[in-house]
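Taken together, the values in this text are just the output of simple stated rules run on the coordinates, not laboratory data. Being a predicted model, the structure only gives us computed values, none of them experimental. Cβ atoms are built from the backbone, for glycine too; each structure is taken alone.
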Structure 1
Amino acid sequence: MFNNKLIKVISFDATNTIFRVRISVGANYDSVLRRYGVYVDKELVNKHFIKSFSLHSKQSPCYGNSNDNINNNTNVKKYASGLDWWSDLIKILIEKSSNLNRNQIDQIPKQAFHDLYHQYGVKGANQIEGKGRHEFWELYPEVHDTLQYLKDKGYILSMISNFDDRLQDLLKNLNVLHYFNHSNSNNSKNNLITTSIDVGAQKPNPKIFDYHLKQLQSIDPSIVSNQVVYIGDSIDKDAKASLEFGFQSCLLDRENKLNQSDIPNNCKLIHSLNDLKSYY
């Protein structure tokens with residue numbers, strides 16, 4: 001049962017919870033790839049991105065760093081880095097959104113994929129003037145105010161995300177990393193951020209939640225699972241998975257698309273992170 005009085009830790013998903021893509025994936029891909037003479041249909045990139053990303057993640061979980069033998073599948077592909085994983089996905093999307101065939105795509109300079117990958121990371125932040133701004137990502141408007149409010153209330157703030165090794169730098173670029181560090185600094189050694197690429201397991205796998213709980217217990221051994229509430233926008237990967245592990249859960253529905261029947265039992269529904277102020 002949802003019980004906000006028990007809560008010590010408020011943990012967040014990242015993408016579409018704390019921040020979102022600026023403009024669109026297609027527009028962002030086009031802005032970088034055209035520098036190398038590669039022209040994609042932006043709308044086709046947008047159309048195929050989620051499905052292609054999901055399939056690639058299924059075939060090669062955790063950006064190629066999965067420690068799980070998924071359903072005894074020995075054909076799970078490994079990658080040396082997140083850059084290599086994303087490079088293959090970008091090639092898939094180019095094939096679906098341009099006139100290039102696979103042989104032509106294989107001739108695209110590696111630097112094009114390198115630039116696009118890092119433009120979504122640190123490089124994108126260096127292109128925009130102003131603190132906490134990024135060319136390809138943006139915070140939701142209420143994020144700073146809500147996180148500061150919760151921090152001031154004494155809650156421990158943390159993050160669990162199916163993201164890659166760019167997340168900490170991205171959060172730092174967006175000027176929110178300090179909220180998720182138990183020492184309130186930007187030192188990555190003090191962070192309370194768990195990513196799938198580091199754990200080798202991705203949501204909804206309980207291993208990523210277990211890893212995070214142990215991370216929390218390293219700073220406060222008294223913390224138990226039902227003292228953690230997890231906030232995310234996915235019914236299956238966030239709400240159901242965190243509840244099944246033993247966390248409490250808030251499901252974020254920014255666009256008011258869900259019906260009450262969609263909400264898992266014992267899960268609170270919110271429409272903005274500002275709504276958390278009503279509970280904590």
Structure 2
Amino acid sequence: MAPRLFACFGRGRGRATSSSESPEANATVDQNVEEQRRMGPVLVELFSSQGCGTSPEAEAVAMQLGRGELVGDLPPVAVLGFHVEYWDYRGWKDPFGSSIWTVRQKAYVDALHLDTLYTPQVVVSGRAQCVGTDLDAISAALQSVPRFPSPTMQATFQKPAPDTLQVSFTGALRSKVVGRADVMVALYESGLVTECDKGENKGRVLTNNYVVRRLEKLVSVKGISPNKNLSASLQFTLWDGFNSATCGLLLFVQNASLQTFGVQQFQIPEDTL
């Protein structure tokens with residue numbers, strides 16, 4: 001892609017933009033009053049880069065969101081950070097950047113009818129997006145998107161090889177999916193510290209949390225009832241220095257329109273070295 005398609009934004013004040021909902025793309029959920037009180041978290045995806053001068057501020061906002069530290073009547077949030085690589089040409093190569101995450105961001109650009117890729121960008125539940133430093137727009141997006149119950153999956157962890165993590169899941173999605181959807185699982189890492197000696201953030205020590213290191217499809221489903229039991233396994237190839245204490249898993253359901261539904265978080269047992 002040509003550089004003119006990219007933008008690195010500062011503190012924006014624009015409103016959040018959102019996608020239109022189509023009946024075919026939606027999942028329907030049994031929602032009584034008690035269930036509403038027990039709804040799961042909303043998925044927030046941050047697209048950022050260590051090569052973007054305003055991304056560190058957005059990373060700080062994302063950390064506050066993930067920890068529930070922002071003031072206001074906001075739903076619980078699950079954060080995933082996707083580092084893109086298209087700012088690497090400016091002199092600093094983001095060690096966590098990947099063209100795979102750029103492709104994912106581009107899919108949201110198409111789904112949300114946007115004109116350009118930019119960082120830092122927040123995508124909320126696959127339905128709304130805004131600049132990742134704009135607290136008002138992020139709050140508005142969080143309050144506008146529908147909420148869904150968390151799946152009730154149980155996870156079992158094994159390491160069949162030193163560089164492989166195998167996770168087996170069994171349980172229900174708790175959302176009736178109309179049409180096709182994918183159950184995705186992200187392996188993320190927090191507490192990452194990088195001394196940046198080039199590019200827009202030259203001289204800064206950057207802290208990154210919820211950084212997605214792996215993203216895999218667990219299973220595809222179609223026309224599944226909320227309480228139907230599912231069982232499936234997947235494997236993650238691990239990186240040098242993998243530490244289960246600083247990593248976690250996030251399972252979420254995403255349909256063909258990239259809208260997300262149930263979200264469930266998992267801690268990795270400490271004995272999974």
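Looking at structures 1, 2, which one was helix-only ellipticity at 222 nm (-39500 (n - 2.57) for each DSSP H run of 4 or more, over all residues; to 500) calculated from, given that it came out as -4500? Mind dumping the intermediate values first?
Details: 1: -10500; 2: -4500.
Attributed to the structure labelled 2.
As an exercise: Kirkwood radius over Cα pairs in Å, for residues 78-189 alone, calculated from one structure in 1, 2, equals 16.9. Which structure is it?
On the way: 1: 16.2; 2: 16.9.
This figure was derived from 2.
Out of 1, 2, which has the highest value for FRET efficiency 1/(1 + (r/R0)^6) of positions 142 and 158 (r between Cβ atoms, R0 = 30 Å, to 0.05)? Let's see the in-between values first.
On the way: 1: 0.95; 2: 0.25.
Structure 1 gives the largest value of FRET efficiency 1/(1 + (r/R0)^6) of positions 142 and 158 (r between Cβ atoms, R0 = 30 Å, to 0.05) among 1, 2.
I have 19.8 for Kirkwood radius over Cα pairs in Å, calculated from one of the structures 1, 2. Which structure is it?
1
Of structures 1, 2, which gives 1.9 when distance in nm of label points 7 Å out along Cα→Cβ at positions 54 and 230 is computed from the coordinates?
Working: 1: 1.9; 2: 3.6.
Computing distance in nm of label points 7 Å out along Cα→Cβ at positions 54 and 230 on every structure in 1, 2 gives 1.9 only for 1.
Once FRET efficiency 1/(1 + (r/R0)^6) of positions 38 and 174 (r between Cβ atoms, R0 = 30 Å, to 0.05) is calculated for every structure in 1, 2, which label goes with the largest value? Please list the in-between numbers first.
On the way: 1: 0.60; 2: 1.00.
Largest value of FRET efficiency 1/(1 + (r/R0)^6) of positions 38 and 174 (r between Cβ atoms, R0 = 30 Å, to 0.05): 2.
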